[in-house]
Structure 1
Amino acid sequence: MSSRWVVVSTGEPHRRTVVEALASTMPEMSMREAAAGEVLEILDGDSVPLVVELPRLIRLPGEVMRLHPGAEVSAPAGSAIPEFFTAEGTGSPAPLWWLEVYAASGAPDGGRLADALSHAIARLAGGVVLLPDGVRA
């Protein structure tokens, strides 16, 4: 079973953002498009340890909290977790972007790679990472 990291950001994480994040975290890997350009597969030789689903715009302020109540939220180094993710928060007052990074089951180091890539994307796009169940910041 794959594990999913979710990047929630105020800025749109364009394809270029994903490429920059990939280059800064794992420059030895390459990337290819799949699913009519909606998915990016991160390649380590012939294997696909990571899959990135390109972003969707979230227009409703409380939608993230509804979809992931009690999620473990992790901010990139040097960033803070936005107030709307706290227990008192009610959701973002502005639209947000939602991007998913999946670590393939059985991929060596897949979780570490997905975590590093997700945090790099969040840093570049002004966001945070919702960690998979069981993973702590």
Structure 2
Amino acid sequence: MDQRWIFAPMGALAFLTFGVLTLIPIRRFRAGALGQVTADDFKFGESPAVPGHVSIPNRNYMNLLELPMLFYVGSLMFFVAGKVDGVVLAVAWLYVALRALHSLVHLTCNNVRHRLTPFAASNLVLMAYWVLVFTR
């Protein structure tokens, strides 16, 4: 199997991250134009005065920069070791799909119970991914 296939799910997750990053200034500027926030509300991060619909993209962006880093590292380890196969790709895409689903719920209805399932499942899949790193 062409080892470069692992870059597809990595790229998909990176573009999801960039998409969420794009939402941050959109929601902040819109809230500023509506008088819901001021520049000082972001002086030291986000003040408690920042409405949830404005702060959620930033929180989701941070989520996409935390545990997913282990996905990127694991994926590069598979690539370097020449161990990318169908199972690895399936698990990688499952991880990306679950992270995308988590972001979709987080950025839309933000129902915590609905959000928990893909978040927790993605973490379990990531753990399994790392088991594969050392057992393939």
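What follows is calculated from the coordinates using simple rules that are stated; it is not laboratory data. If you're wondering where the values come from, they're calculated on a predicted model, not measured in any experiment.
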### Task
Tell me which of 1, 2 gives 13, 47, 32, 8, 0 when you compute P(r) over Cα pairs in 10 Å bins from 0, in percent.
1
### Message
Of the structures labelled 1, 2, one was used to calculate helix-only ellipticity at 222 nm (-39500 (n - 2.57) for each DSSP H run of 4 or more, over all residues; to 500), giving -7000. Name it.
### Response
1
### Query
Of structures 1, 2, which gives 31 when relative contact order in percent (Cα under 8 Å, 6 or more apart) is computed from the coordinates?
2
